[in-house]
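The following blocks contain the structures, represented as structure tokens.
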Structure P
Amino acid sequence: MPKYLIDVNLPYYFSLWNTDEYIHQTGIDPLAKDKVIWEYARENNLTIITKDSDFSNRILFKEPPPKVIHIKIGNVSMNEFHQLINACWKEVISISESHKLVNVYKDRIEGIK
């Protein structure tokens, strides 16, 4: 069963997320509103991976599930995106296990309980 739901605003084709642990929003409903995605993730105990601040703002006032991984690296090339995420992903997942929100920046990772 998947553990992570990748928001529609993130790349569909990314080898790191090409396993059974990850599903992309386009596989559920590419036009779904944030509320629908939130509920789907909550009901299925998935962590939402997103660039959308709406999800990280919402989790600050809620208790998981879902948890949220917010990628806040700004506009970068796809190559730079892949390099940055590949370099830190193991640490991001580790922090996510004990935090409801993980913010991923170019130069640091921040966990919020």
Structure Q
Amino acid sequence: MRLTPVQQQLVPRLVRRHFGQRARVWLFGSRVDDRARGGDFDFLVRCDDLSATGLVQAKMDLLADLHDSPDFEDERLDVVLYSTLLDPQPRPIHQAALTEGVELTEGGHG
């Protein structure tokens, strides 16, 4: 997984700040592969506690905080949202992120 230890702790902390304590986050895509080079950071945030409007606002606030951090400055970031309130069944992108991605926790990846 190509995230620094600081990034591994920062992302879940900011996700919980903006989406709530029960929110969970996964890194997926090319950054999961240690042999790959470059690529953007793809995160899936699962949150079942916010409305559609709340999810969008939290996503924008999360992206702003990540871009303000020196650890993600000038990086390409993509955040995919998954809420069972909006999508009772996971869509293909959600399934891929959940099965192929790595869950990030404040104590390190899951």
Structure R
Amino acid sequence: MNKAKTYKSEALAAIHETVSDMLDAGVIDKQTMRHFDESCLTPVHGFTGEEIRALREREEVSQTVFAHYLNVTMDSVSQWERGQKKPAGASLKLLSLVERKGLAAIA
């Protein structure tokens, strides 16, 4: 199963696809491919509870609305903001996108 990739731009998506094909053909090595991954894919980092709350407040939405956009429960958002749990996987990627482009990017 392939993970859906989120690119910084359409141009970088096209470049990344070409380089991926070059890797499959044996023209470049895995180290070069990792460099292109770092350059082309949207970066993801961990978020503290304070960062998640600030992000939600910046977007001027309630925990319930924020949870709806992230496709998680309101309890999850609450636990993240209190530092009881940390977001992972798709939620982490969506938070990174909201941080960079705003909530409208995932609406």
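What follows is calculated from the coordinates using simple rules that are stated; it is not laboratory data. The shown structure was predicted, so the numbers you read here are calculated from the model rather than taken from an experiment. Cβ atoms are built from the backbone, for glycine too; each structure is taken alone.
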From P, Q, R, which structure was helix-only ellipticity at 222 nm (-39500 (n - 2.57) for each DSSP H run of 4 or more, over all residues; to 500) = -10000 calculated on?
P
Highest-scoring structure on distance in nm of label points 7 Å out along Cα→Cβ at positions 68 and 92 (candidates P, Q, R) is Q
